[in-house]
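Alright, structures below, take your time with them.
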Structure I
Amino acid sequence: MDESHDLEHEKANSQFQYTFFKEIIEQTDPNAEVKVLHTYLDDINSFSYDDYDVFMWTGGLGNIYLSNEHNQKQLKVCEKILKLDKPLWGSCWGLQVIATCYGDKIIQAGKFEFGFAENIEIIKNHYVYENKRNYFTAPGHHYDHLEKINSEFEIISHNEISIQAISHKNKKIFCTQYHPELPFNFIGKLMNYWKKNYLKIFNKDEFENRLTLLSQLEHENYFYRKLEIENWLRSI
C-alpha cells in the first residue's frame, strides 16, 4: 500500500492488510521472522532481500498500469525479489505487480467484484487447493484484472469475471486475484467506511445486505478461507 492508502486505513480504524498475512505465517510457523517492507518509508535499494526465505505481497488500492512513483517502486522491488528465485505469494495487487513484471497485461475489469468473488472454479489440480471445495466464494474486491498470462504461468482457478489464481510452472510463485488472507468482514468494514461511494452502485438495502452476507461468510467459514495460503506455506 502507499502512504495515502495506509492513512485511509488508519482513519477507518482498520488493521493494515499485512497484519493478516503475519498472523497466518506465525500460526503456520511460530518461529518465523516477519518483516514488512513499506516502499514509501523504507529504502528499497538497501533492504536485505537475500536475508529472507519467502516473500508475500499484499493487496492495495492502486492501478498498476498507471505511471507513478509508487508503482515504479513496487515493480522495482518485485524485480529484485524475482532475481532471488525464492517462493513468492501475491494477493490481488500482488498478482498484478508480479504479472506486470513478467510482461502480462492488467486492464480495468468489465465487471467489478465488491466484497467477495463467487463461484470460483478450480480448473487445474494444484497442491494449494488440497481439501478445498470447488466453486467456492472468497474475499475479493477489485476493479482491475489480468487480461492474459505469460507462457511461464498457468491458470489454476477462475470465475466468469476474472482469472482468479495463477501459478508459475517451474517456480514456487502462486498468485490470487482474490484475498484468502483477508476476513470477509474486514472488507465489509472498509466498504462501510467508504459507504457513500457504494451507495452510487447499490441501494441502501442491497448495500446493508452485502455487509451482512460478508459477516456471515466469515463467521461460517464454509469455504475454509485461509486454506490455500496455509497449504502453500507448509509446502515451502
Structure II
Amino acid sequence: METISPSLNKAISDDFVTIDVHDALSGEKKGQIKVEKIFFSAPNKNILWYYVRWYLSGKRAGTHQTKTISTVSGSGRKPWPQKHTGRARQGFVRNPHWVGGAVAHGPHPRDYSYKMNKKERKEALRSAIASKFIEGKLKVIDEINFDTPQTKKAIQIIRNLETYPLILVTDGSKKNVFLSFRGVQLSRTLPVDEINAYEILKYDFAVFEKNAFIKILQRYNVKVEEK
C-alpha cells in the first residue's frame, strides 16, 4: 500500500487533497488548491514502464549500418582452387570470417518506434504526477516571469523551494524563464503543452506553475477549487 510522505504540507479529506501554492521567489506559502483525491490514486507502474520504453524507442535514430557481402569492398574471385591445395575451401575474400570481410547478421537502418494508445499515454502522465505527489516531490508555485534571462534568480528559486534536480512546467512558452534555468545543470523547463511522463520521471522534483497544473487537471476532468 502506497503511503503519502508527510513532508508535503497538505490536508487530505475524503474526496479532495489540499496542496499548498508557494511563492516562486521566496518559497513561502501563498495559497492553496483543492484537487480531487482520485487523480492521485496509486500509479500504474506497468503503464509507466511501457511508456518509458515506448518514448526512448521513438528517440532512437536507427541509422546503424553494417556492410553485407554484396556491399563490402573486395574481389569476387575465388582465392584458390576448390581442391588439391591442402587448405580449406573458400568462396571469396568478402566472407565474414575473412579480415576486412562482411559483417554477418549485422544491424541495418530500421525504425524502432511502435504504437502506444492515447489512453495509455494519458494514464502514464497521471501516474507520473501521482508518483511525485506520493513521494512528496511535487510542488505548485504561482506565476513565474523574468524580464531578462537571470540564472542567479533561477538558482535562488531552486534553493528556496528545495527542489533539485527539477523539471519546471510553465503555463505556456516563456523564453526568459527557459534561458534562466537552462544555465542550471540537472534542470529542465517545459511548457505545459509539451510535458510528458518521461520528463517528469527523469527528474527528482516536479514543479508546476499553478495555471499549468490546473490545465493538466482539466484534461482529466478533475475538480479543482482555488483558495
Seminar exercise, completed: One of I, II was used to calculate relative contact order in percent (Cα under 8 Å, 6 or more apart), yielding 20; that structure is I
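One of I, II was used to compute helix-only ellipticity at 222 nm (-39500 (n - 2.57) for each DSSP H run of 4 or more, over all residues; to 500), and the result was -11000. Which label is that? If you can, show how the numbers build up before the last one.
Details: I: -11000; II: -9000.
The read-out was computed on structure I.
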Exercise. Upon calculation of Cα Rg over 2.2 N^0.38 Å from the atomic coordinates, which of the structures I, II produces 0.97?
Worked result: I
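Compare mean count of other Cβ atoms within 10 Å over residues 44-51 across structures I, II and report the one with the greatest value.
II
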Exercise. Thinking of I, II, which structure, once log10 I(q)/I(0) by the Debye sum over Cα atoms at q = 0.11, 0.25 Å⁻¹, for residues 100-187 alone is computed, gives back -0.29, -1.40?
Worked result: I
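Readers should treat all values here as calculations from the given coordinates under stated rules, not as data from a laboratory. Owing to the predicted nature of the structure, the values given are computational and were not obtained by experimental measurement. Cβ atoms are built from the backbone, for glycine too; each structure is taken alone.
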